[in-house]
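Alright, structures below, take your time with them.
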Structure 1
């Protein structure tokens, strides 16, 4: 069983409020140098139409189109998509139910879905099935979810107990975290073949604690340039920490998310 977290339900209103506190330009700049972006670009097919299902503020729609990809975006938060269009008027984004996409069967070469399916308490099947439907044979699904990593495994009894306490106090279902085996199982159940897994964002769990000890190191996995172009302080230490965080062992232990790359036969 996946690990369940409880706090506030991830409703349409929740996401509209969540994205309302952020800047489209900031998240595009973050994506431009994120290690995740390099993984995504390496996994995408050479060409063809791409959909980001659950695009939020549309940072990957904007960034990948700037890099020559034919990407469109879909999300259920109209305010988030409006803010995307304000920042990039030509961005092709639409409000859609991700379990009932307004996309022709077999029309896409790839579908990207980052941190979306874990928020459905019924499980990921409906959204994954729809993503599989709209992919052409040989098309790729790039899907990420919270990773039940090594540390979460060690802390599982405590995390489960805490979840039960929050739920009993009135907390609502928020998301699941999945093991690799669970991700493989729900993708293969929809006829997809998993070709690779990529844990990422290992600093998420420790960022605040590290920042207190060494200012500037908490964002080791984030872009290093400031908005004013100033040279960031502590660059050598940040570089060393980033290499350590993105080692294979560290990713298995601390990776907050895991990206699965799957192919439709």
Structure 2
């Protein structure tokens, strides 16, 4: 019985999480069926009501479990979730991931493995996984993040300092000045208006980043927030000069050089005011 992915050797390490197209055929087919959207009179799959970010997260952690099996020679094409997700395999899986991630992530990994397994094999009883999850919940100890906290004032000052240094520099190239001003603006903007990075990188001038009576606002529609509620927040006027300068003078420099048209480096506010 041959294991999956046992073909030509590669110098690259095996992925920690197997992408869906490398899952065993039965699991991949069952997952795609579960994620199938409704079509007219045809009902959608069991996961069709979940947001895409949730489905992707569940698929990642199920793929993480399959990756563990693959690295240990336990993954074969002729098996599926009911056979793979066994107490023995899960015990070994736990031993490995406890050396990789913290207790909270270990609990989440088992919780998401159970949810994904139930979607892939709805007729199989995975209640024993829930019991393991409960035991792990009792020992969860979130890691302290106190050492990573930075005061808003410090971040804003750091961002504005980057902007000021770039604006007055006589040694930087125009492209580097534009890039530093963009980076400083991002730091200060996120410090004053902390929003999810997914929403931040999707900000578009004139749509979700708007000028209302000479005051800039972040305006997120309900369809683009995790909570499903509209989110509107004003931006402190202290950033007005930097925003105006960036849009009028420095953003065109980045565009002319073919730099990503994205404020955050992933998706910049792309529409003109």
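If you rank structures 1, 2 by distance in nm of label points 7 Å out along Cα→Cβ at positions 24 and 168, which sits at the top with the largest value?
For this comparison of distance in nm of label points 7 Å out along Cα→Cβ at positions 24 and 168, the top structure is 2.
Each of structures 1, 2 was scored by distance in nm of label points 7 Å out along Cα→Cβ at positions 72 and 192; the highest score is held by 2.
So mean count of other Cβ atoms within 10 Å over residues 160-167, computed for just one structure, reads 13.6; which one of 1, 2 is that? This value belongs to structure 1. Assign the value 67, 48, 43, calculated as Cα extents along the principal axes in Å, to the correct structure from 1, 2. So the calculation was done on 2. A value of 14 for relative contact order in percent (Cα under 8 Å, 6 or more apart), calculated from one of 1, 2, originates in structure 2. In this comparison of 1, 2, the computed figure 2.2 for distance in nm of label points 7 Å out along Cα→Cβ at positions 32 and 256 is attributed to 1. Looking at structures 1, 2, which one was helix-only ellipticity at 222 nm (-39500 (n - 2.57) for each DSSP H run of 4 or more, over all residues; to 500) calculated from, given that it came out as -11500? Derived from 1, not from the others.
Read the figures in this text as sums done on the coordinates, not as results from a lab. Remember, it's a predicted structure, so these values are computed and weren't measured experimentally. Cβ atoms are built from the backbone, for glycine too; each structure is taken alone.
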